Structure formats: structure tokens, C-alpha cells
1. Where is distance in nm of label points 7 Å out along Cα→Cβ at positions 108 and 668 largest, in which of P, Q?
2. Could you figure out which one of P, Q the value 1.11 for Rg/Rh (Cα atoms, Kirkwood Rh) was computed from?
3. Relative contact order in percent (Cα under 8 Å, 6 or more apart) was computed and gave 14; which structure, P, Q, did it come from?
4. So helix-only ellipticity at 222 nm (-39500 (n - 2.57) for each DSSP H run of 4 or more, over all residues; to 500), computed for just one structure, reads -12000; which one of P, Q is that?
5. Between P, Q, which one scores greatest on distance in nm of label points 7 Å out along Cα→Cβ at positions 12 and 28?
6. Identify which of structures P, Q gives the largest calculated value of FRET efficiency 1/(1 + (r/R0)^6) of positions 188 and 564 (r between Cβ atoms, R0 = 35 Å, to 0.05).
7. When volume of the Cα convex hull per residue in Å³, for residues 36-419 alone is calculated, the result is 199; to which of the structures P, Q does this value belong?
8. If you rank structures P, Q by FRET efficiency 1/(1 + (r/R0)^6) of positions 100 and 364 (r between Cβ atoms, R0 = 30 Å, to 0.05), which sits at the top with the largest value?
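Derivation of every value follows stated rules applied to the coordinates shown; laboratory data play no part. Only a predicted model underlies this, so the values are computations on that prediction, with no experimental measurement involved. Cβ atoms are built from the backbone, for glycine too; each structure is taken alone.
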Structure P
Amino acid sequence: MNEGKREYHLNYGGKDLTLETGRMAKQADGAVLVSSGGTQVLVTVCSAKEAPQGQDFFPLLVDYKEKFYSAGKFLGGYMKREGRPGDHEILLMRMVDRPFRPLFPDGYMCETIIMAQVVSFDKSSDPQVLAGLGAAAALAISDIPFKGPVGFCKVGKIDGALTLNPSNEELESSSLELVVSASKEAILMVEGEANLISEDEMLEAIMFAQKNIKDFCALVDTMVSEVGRTKRDFTVVEPHKKLMEKVTSDYSGEARECLNFTPKMERQDAIYNLEKKISGVIKEDLAAFGLEEGASAGKEAHFALDVLLYNMMRNDILKEGKRIGGRGLDVVREIETENSVLDKVHGSSLFTRGETQVLAAVTMGGKEGTQMRDRLHGLDTTKFYLHYTFAPFCVGEARGYRGVGRREVGHGNLAERAIKKVLPDVADFPYTLRVNCEVLESNGSSSMGSVCSGSMALMDAGVPLTAPVAGVAMGLIKDGDDYAILTDILGDEDHLGDMDFKVAGTKDGISAIQMDIKIDGISEAILKEALAKAKTGKLHILEEMAKTVSSHRAEMKDGVPQIETIQIKQDQIGGLIGPGGKVIRRLQEEFDVSIEVDDDAKVLCIGTNIQRMKECLEEIDLVLNGPKIGTDYDGKVVTVKEYGAFVEIGSGISGLLHVSEFCDERVKDVNEYVSEGDTVKVRILDVDRFGKVKLSAKAIKGLEPKK
């Protein structure tokens, strides 16, 4: 029945990896079931046979879905069917898209869809790595034009040793979590986080990944030779030769003038005006540009001018070492920094680097702010997260904001990973922290701007970071063996260049890294040089940030929630909560605080009035442990007798303040000293075996007669 089924095996990181094809999804252009341990991911690829007329970009879509049935689980919440992808799924889609996109042939514009579905899940094997491997294999054996083979792997560093494809449990003790995609010859994509490791250690990990990926590529070569289909022919979509010749000869001078504008908006206006001018000329005489009747003058002008500027900018950098606006290859743009820019926010900062500007705001609180995510391996909770927003106005576009896109999820995740490595231990600083990074202007890496601004805002909020964090984006222009590495790239240099390499960390090492390329791969030598120059750029940015803030503020701002803690016993948790939550509710209302109890029976009292918080903790101790001899309280007089007064020192707990303990003088009339409802300072002198409490006022200060 399954005569076409074929299986291919590889020991990959000490685990058996199986690639199966020919049994499932046979109508797809390529389909592979990837298995390792108990985890299985089905990956399919399909591509349209023709590109729509006038198509001028490559429409590649990667879709990844974790099916909850794969783990024998129901999806949490009311909706029991998987819906909109979660952030972790979006990040995987981006991770697969980035290394594959440049490996499709130039001019291939047919819509292409890669779908990966987790159909069986076991915690011992990472479905995300399997999804990347399955996509690479499915493309390789399909008839879709693709420059494979390529592979994926995850690298950890456990007890000082590099480890291939560690499990999630193993990664908890790893100083590194790195995802790498590579071919047999070069590196294609890098993304991950690290505990402030050096540039040399990072390079070693990347090359370790590529070495192991070569084994997977060899397996895919075997698959292709045995079951691979002949790659289909396709029509290359490229600028018309005569169009390019005429635009280049007639408008190179004006294009050069556009690149001489340093301000982004002025440069964009100049390019827009030139494009309109070329479009108008084309429209008047299509034949002069080698175009047929019905061709879109505007689209052809845009395409041709973009190619002209691409070639011109790259030539300037490679041949003359000249960047847009005349900046040196290793120069970071001017930096301006400000802290406490928002009045009522717990912590805020404004970071401006050239024409990239990020406003960061920090919110601090308790458990109510914890982010929960339902995943295949269980419910995740996190006490730190960063949200990145890239609204259209930041690039001058008249467009509405329609919610968070994949790009925002990816850039926010990178900034979050960079900063979380320097956060204090939760046991010492039990706050939930949310950082919002609002991109107000963008021309160059706004994700690295978010790292800088977010770090400063956290220090402004009083969060004791182990060190400030900064990030820088590196670029690359490569033509054959000639190449140039650029520090702090502009948006146009990203668009027209070959690499976007982001490195973030402290002065002591790297905390997060991400690399995308638009060529077939980069060598170890280029990586090493880019890492070294990124370090220099990062250190310069940290120095500029330090002019405004280099450490956290000693005292938090007014209105920022404070946290006081006490430790209770596990068997006292029920007493603190009370029947139906009665006790904990009363305490929260009476003292205007929020009370949380963690799994270790540590009680967190959260509020803005330190004095009331301490009184609340004293009340909790009194409720759970009873009155202690020698402890002082502000008590409330509830009953007055001729021999003294009964004073309530806690909910339902009162003691006798005998007339002899009012003051040192002889008291003739109790009513001259106290009345019901009065607040008096008392100390516990004794608690007898029946629980009766004896109080004293004179042991502290003594009562005085009322006037």
C-alpha cells in the first residue's frame, strides 16, 4: 500500500533523526515527515507554476502550527481549536523564512508556501528544529527551484561543552541557546541568546553548528539522488534590459544626487520625485524603453530606479568606501539619550541614534502582570516581557495601525532576549516587569534601539540590572571576493545590502544575536570580522548611554509599587487565605495592598505605602502565629472598664491593658485616659497558657490624661 514510502536515518546530536517521504501528502510538491524521539513534524511545500503578471517580489509564506492533539492535550480557554499563531509559532516561521528566501533563484516570483505541523510531541525532541529540517528536505526533493541543501540545528553550551540539539530541560542549565541554519559551505542564519559570552565563543558555537549541519546536508543529497524530482523551468522576472540601459544612461546623475542627501526623508522625497519623472517619460514613449503597450510606467520606473540605486550604492561602498551621506564604514551615528521622559510611568527613556528613535516605558507589579502562554509542553509563565510597536508614522507613512505583525514579534523577542540576561534574580527582586518599546522614528535597527532604550528605562525604574545593555546592527556589501562590513546600518543599506547582523550585550559579552543574509552564505572570516566590529560599536554606544545613566536609581519613583516579603510555613497558607478567601480579602482591603503567596510559601505584600505594607505583614504574622511577648502594636480600644481597657491588636485578637500599665502615675479615672475607638501604642507583656494577652502602654511611652 505504501510502495513509495522511503525512510532516511541520521544520528543527529545523539538522537535518531528520520526523514520519511512518499507516504503522506503526496499531492504536495514536496512532503517530508520528520521524526526524532516521539516528536513528529509534517512539512509540505507547494509553489505556483507561474507568477502573476507584473509580480515584482517573491511571495514566500512559512506557516508553522503546534497541534495540541500531538501532546494528547486540549487547548486551554473557551476556544478549543487552534487559531491565530502564538508568538513562539511566529518566531519559528521567521526563523525558517530568513535562510530560505535568498536560496530561491533570482527572478523566481511564483507564490510559494511552506507548511509545518507538529503532529506528535515528546518533550525530549524540539519540534522547531525538526520543522526547519523538514522544510529544507521537502524543498530539496521537490521540483521547486531551490539552491539546497541546507540544514538547521540548535546549539547549547552545558558544563562548558558545546551540545547539538539539547532538550528544553538541558537548555535550562545552558549558557547558550543558538539556532543556526547553514549549507555545506557557509552560514545562512543565526539567532539566539547567551549568558554574556565572548565573540570568540560565539563564533566557535556557530562553526560547531555548521560542521554538524554538513552531515544533514549529506543525507538530503542522498534523498535527492534517490527520490528527488527534476527542478521545473520558470520564467525569470527581471528588469527589461533596454529599460535598464536607458534609465542608467539618462538618470545616473540624478540618482547620484539622491544618494547625497543624508536626512532620510529628504532622500526619499528626492527618489520619489525622480521616480515620478522617469515614469512620466516612460509613459510618453514606451517603445523608447523597450516596453510594450499596456506596461505600467510607474511600476517599471520604480523597479528600474531601485536596481540603479542598488548598484550605485554598492559600488560606492566597495570601490570608494563611501556610504550614503559620506559616513565612514565603522562610524556609529550621533546618539542622544534621555531618562524619566514620562511623568507618571514607573520608568522611561528616549534613545535616539541618527534617525532611529525609541521611547521605552517600564511597568512594575506583582503576579497579576505575569504573562501566561499555553504550549505543548505545558503552561508557561514569565515575569519579564518586552512589547515592541512599529507604527506606520515612524517612517512617515499615512497608514493605519492594524495590530502586531510578524516583524514586530520578531524584533521584540530579540530585544527581550538581549535584556533578560542582565535582570536580577527573581528571588531577590520578585517584580513582574513589562517593557514597552514604541518606535517613534526608524532609519536603521529599531530593535537594537529598543535594547538600548529598554535597558535605560529599566534602570530609571530602579531595576538593579547587572549591567547596561546595548545593541548594534552590522551590514555587508559583497561582490565576489570583495566585501565591506558596515557598522550601524541605515534602512537603505539594509534594503540594498547583503546582511543584517544584530549583536547585543554588555561590555563583558554577548547576550543576544541575530543574522539574516540575502546571499548564498557568509564565511567564518566575515563572521569573525563582523563580530569584532560589532563589539567596538556596542562599546561606543554603551559609553554614550552612560552619559545619561549607568546604574539603577537608588529609590523608586513615587507611585511605583513596592514589595515587602515574609516567609510562612506551607501549612499556614490556608490560614492566611481563610474560608472562601475571607482573611486575605480583609487584609488587602484594610491595608490597601495586594497580597500574593508563591509556591514556596513566601508572602509578597505589594503597595505604594511602605508603612501600611509593614503593618499588613505584622498583622499577617499576628494572625498566623499569635501575639509575641515584647512586640509593639498600634491597638484600638474596644471596651473600657474601671480596671482598665481591652485593646484590639489584630483582627479578633485583643488583650487587657490594666490601669496599672497606663503610665507611671496613679490613675484615678480610666475614662480620663482612654475612650472606645482610641488608638494607643501597647507592648505585649505576657501571653498565658489560655492565650490571654497582657498589655502595657507605659513600657513604651505611657498614656497621658486627655485635656
Structure Q
Amino acid sequence: MGHNLEELRAKQKQLKSWSYTWHPIEKGYNNRTLYINVGTNEIKEKPVSQEMKDKFVGGKGFGLRLLWDATKPDTHWTDPENEIIISPGPIAGITQYSGAGKSLLVSISPQTNSIMDSNVGGYFGPFMKFAGFDALELQGKADKDVIIFIDGVNHKIEIFEDPGFAVDSHIMGEELTEYFAIDEKDAKNIGIVSAGAAAEHSLIGMLNFTFWDSKRKMIRLKQAGRGGIGTVFRNKKIKAIVARIPGVQGNLNNVADMEKITSVGRDYAGEMRDLDDNQNQMKKKGTANIVNVMSDYDLLPTHNFKFGSHKDAIKIHSDLLRDKYFTLGINDGCWIGCAMQCAKGVDNFELKTGPYKGTKVIVDGPEYETAAGLGSNMGIFDYEAIIEANFYCDTYGICTITWGTICAFIMECYENGIINKEITGGLDLHFGNIPDSLELLHQLARGEGFGKIAGTGVRKMKELFIEKYGADPKFLQDIGMENKGLEYSQYVSKESLAQQGGYAMTNKGPQHDEAWLIFLDMVNNMIPTFDNKAEALHWFPMFRTWFGLQGLCKIVWNDVTPADNKMENEPHKIPKHVRNYLSVYEGVTGNKLDEAGLIRQSERVYNFQRIFNIRRGYGLRKHDAQPYRACGPVTVEEYESRAERYDGQLKSILNVDPEGKTTEEKMAILRTYRESQYEKLLDAVYERRGWTNNGVPKIEHLKEIGMDLPELIEVITPLQ
């Protein structure tokens, strides 16, 4: 299925070559970024000022600053001036502390029309940094598909026309690795960014970051999934970006104090060694370890988030992945030196459908979000089907979280008669239909049929079903699990008001990377008051934003906890690991940082992103509204499936006797209460964050955090 590489070399047509002078990184920074315009073939470097480091730090911060400067308030995602920025952050690339290989991508989203950020592992970001640049800024739109080569060995950047590499990422990654590596030993020094066939036909395309697995001797894929950045990539006609470096050494970041980093790194590795097997088994199950836990607590999204568990959930218990599918005892990190080793893979999986039917492949994952999204949320309780869909989403360039929520919405619409076989082109899209749901995915990759409609996302399908098929707008708004145009990630938030805010109050849309508060709020009842919840919805999003500024993985922070964590004053923050990060930051940059300073770094960038969205016509209170299903039961079936719970809440919280009332009457009373609670939460969180009641950062708050930049003040002054 691959191409003859010698034939491809013969066809290679260089469009631009640009040489640069390499110099060592200084305490985590190159102090310059790389700008490439694929429309004009302009290549240049830009200096990174001290102010940029002070205000924006790195990672997502750098991406937001560069995108703001490059675009106008009305820039459309398809405009050549829209950018994709990839930036790993000052800590990214160290190998002495776990989870330090993340990159952040920023762009104007095809799904939300606002500012999207997405994080990803893999080797490309650190390799780009080692090649000499703190960020890569991609602008313009090529006439033909192009390949960008960042040559960190010979210190030059090349753009050339795609001579005909494969479209889908699992083959393209193999081809490009062989094409650019000198030999097999050099394969580990190649990092690749690519999309896939479905990214060309949808608004939900994602990007794969490819790296070479030296143990398996094959490429692996990690995904920047959210918000359609892969669609922007293909709209610009970028086929792939390749980075090559001489090799990874122990201190390419040239850190200020290596012993400070290695000391906490050794300690953390010891925790993983001693505690992981009894805590979450990240080394054996990866993030999918919580599938059964979520089901036990009625939090596993089932049938488009209608329910939180199912009698067949046992069929996707995480033990099955550990015992039957995942290859164990192998180095499974998505960056060098990570002790967590949670990047699990299914080896030699034989595909049963699609263009690669009969091929044996490695499938990266499934992660928890994938198992829940492509599994229970679609009514599918079969790991063979989940793993198959996982593989095709990855190689086609489709976000598994987004696709799972899209398909679940379609299936509920199908079961309610809003769409039918005539509309779907013969596909039976009831919950649990494995063959037809896979065919829908293959249709999207081919740009055909109802698959292409599915690829527009939940928000646009709601509009289409209302306009063309007469669907009830209120019902679709209630069950369409999107906010700001982005599909929900895979947790049922009905019984956690804090998690409802953690989803719908995000800058980019309902992604769990800002705040995962379900257990803290619902299970452990540790944040009972609005003030408690507001404080949590300040601290956790700010703390978790910090990972995206530095190039760090969030999972390492709290998925294994120190043995004495319960003795800490605020055990939910995992204080020892917070202290570890402060040591790592100081060890890399030489700058002292305490917890308050860490939060302040994030506040600056978080408020900047909020105002960036306001500049584009978003970022206000009305945009933080949530679909009712995120908040409570939409249908009679839904209410009655948990009648004891809901009736009990009417009695204990509202002093309403449910006896003699119809289910519809009880639902209406409960809905009024729950929606009012969410509005009160918005009030409390906005106040805690220093925002107006409309969700706009106050000028005095910007001054307090040192982010009162003139361009920001200009945007928000009319809204104060």
C-alpha cells in the first residue's frame, strides 16, 4: 500500500530552501520562532522578547500571541491569514521528569469560529525545539500539497511539492520516516505532523504527531484532536511537516539546575514504580483504566449521555484491555524518560472493514475518551469494534472524542425519527449498530454520503435537521452535546454542577483539560458551596492551563498520587506534585516560582484567550450556556431510569412531594431548579475570576495580573 520511495525522490520539486544559524537553547528557550507562509514560500525567524516570555511564557501562550498578531477580528478559518501555531514550551524536551513532551496547537477553529487550542504528545514538538525554534507559525495557503522539512541536522528549512506520499497517517508516517531517516537507527530522530483523508472532507479533522517506537520498530501516532485544526492544515494544503535532529541528549534544554530536576524526577519515578499497580495501573491500562470506574459511579456516557452506566458496560471493562489487547512490559511513553508509560497500544490488530481490511496494524489506545466515545456513548460494548474505529479515526485524521459524540447524537436523532434510512443513504444508525457506524466513518473518509454531513459536527447538524427535516429546535438543543460548537468530551456531568461549569465555561468548548471536578464535587462532596465551586473553577483551570504553557502532560500530575497525599492540607491539588513542578520550572529556567506565581502566569494567558474570543464576537455569558442534557434528564425515559434519585432530590432539596405528579411535571420542576443553579454558578465563577456578570474580564483585574495591554483594553472597554 506504500509508494516506491525512489520514484517519489525523483518527483520531488523543491519550492524553497532557507538556511539558518543554529545555537544552543538557553534555559529552556531558543528565543526565536519560525514563520513559514506556504502561500508565498516566505520563511523567516522572529525574535522572542523578554516581555513575550514574561506575559505568555510559552506553549499555548506563544500560540495565542502570534495568532492575535497575524489575524483580524473577522478572519475566517479558511482565510490564508489564519495560522496554525505549534509550540512546546520551555520545559518541553527535558527527559529527567515525566510527561515533558507535550506541544500546544492554536488556530481559528472550523467548528467554533473562535480560538482553539489542542495539546498533543509525540516527538515533533521537542524535535522542532531542538532544531532551533520555540514555536512554528504556519500561514498562507499553497496551490498544491506541500511537505515542510525542518532539518535540524543541516540547519535548513525546505518546502517542496508533495511527490505523492500516502494520504492516511499510518502509511504516510512510515513512508516519511523511511524517506528522511538515513537508516533505521536514525528513524528515532524523525518527528512528523500529518492529517488524513477524513480531515479533507470535514470540519473535525485532527493532526497526528508521529514518532518511531524503537522497541516495536514502527511508527506510533499521538493526536491533537480538538476543534478541527487538522482541517485547517489540509485547507492550507500542507500534507505533512517533518523534523529531523541529530539525536536526543541529556540536556538539550541547557537547564539552569539539572540536579533540582533530576531529584524530583527520581522521586516521581519511584512513586510510579511503587504505587501505580495498586492505584490506577497506568502502565498496564493507560487512561482507559477508568472505564469501569466511571460506570460504577454512573458517569460513563451511554446513548448520547442519556445514562451513566449500562448492563453491558462489563464488556468494556478496562481489565479486558490489560489482559487481552494491550501489549505489556514494553516502554510505552509518548516522550522519552516518562515513567508513567501510559501510551498503550494494541499490536497486530487485524482490521475487519474499510480500505485496509485484512491488514494487521498497531492501534494507539484506546484511551478512556475513545473507549467511552466510540463505545458506550454509541451503545457499542465491543472492544473489537472500538479498536477498529479507533484505528480508522486516527489514520483518517478524525478526533475520536468528537466523532463519538457526533455519532451518538445522530443515533438518538435516528431513534427519534428525526432522520431515517432515506436520509442516511440506507444506513441503520440505531444505537449499537457496529457495521453501519463504521461505514459512516469510511464514508466520511471518502467524502461521500451521510458521512460528509456527520463531519460537519453536532451544531451544524442541528441547524440542518431543523431547517430540512422539521426537527424540534428545543429538543435538538437539549440533546445536542456541544457548547460553542465543540462536542462534549466523555463524562456525564448531570450530578456535578462544578463539572458542568468545567465544561461549558471553558474558553474553547467542553473539553476536560481545564477542569475535571466530578469526583471532587459529586462523589466526595468536597466543594459544596457556590464559593467552593467558584474557587475550584478558578484554581483548577488556571493550574491545568499552566501545563499547556510549559509543554507538560496533565496526567502525570494526579493519576498517581504520593502515599502520604491524604495528609496534605489540600490533597485534591496533589501538593507534593505541585511543588515538584515548581522545582522543575526553576531548574529549567532559573526563575523562582511559587504557587501564586504559577497561577498568575496562567491567568494572564487565560484572560488573553477570553478577550481574543471577545474580539471575534464570542466569549460572553451567552456563549457559556450548556445543553440541558449536560445538566439534567431531557426525556421521560431518562428521568424514569433514575427516578429514585430525581424524586429524592425533589423531596430533599426542593421540598416538593413527587407523589401524584406526572413525570413531565417533575422534570419541569427539576429543570427550573437545575438551570437556576447553573446561572448562580456562572455569577460566582465570573466574580472569582475578576470578570463582569457578562463574563468579560474587568480592566482592574487585568491591571492586577499585569495583563492590561492596550490592545486588550481597547476590546473590552465598551463592555465594562
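1. Structure P comes out on top.
2. P
3. Computing relative contact order in percent (Cα under 8 Å, 6 or more apart) on every structure in P, Q gives 14 only for Q.
4. Structure of origin is Q.
5. When distance in nm of label points 7 Å out along Cα→Cβ at positions 12 and 28 is computed for each of P, Q, structure Q gives the biggest number.
6. Of structures P, Q, the maximum of FRET efficiency 1/(1 + (r/R0)^6) of positions 188 and 564 (r between Cβ atoms, R0 = 35 Å, to 0.05) occurs in Q.
7. Only structure P yields this read-out.
8. Q
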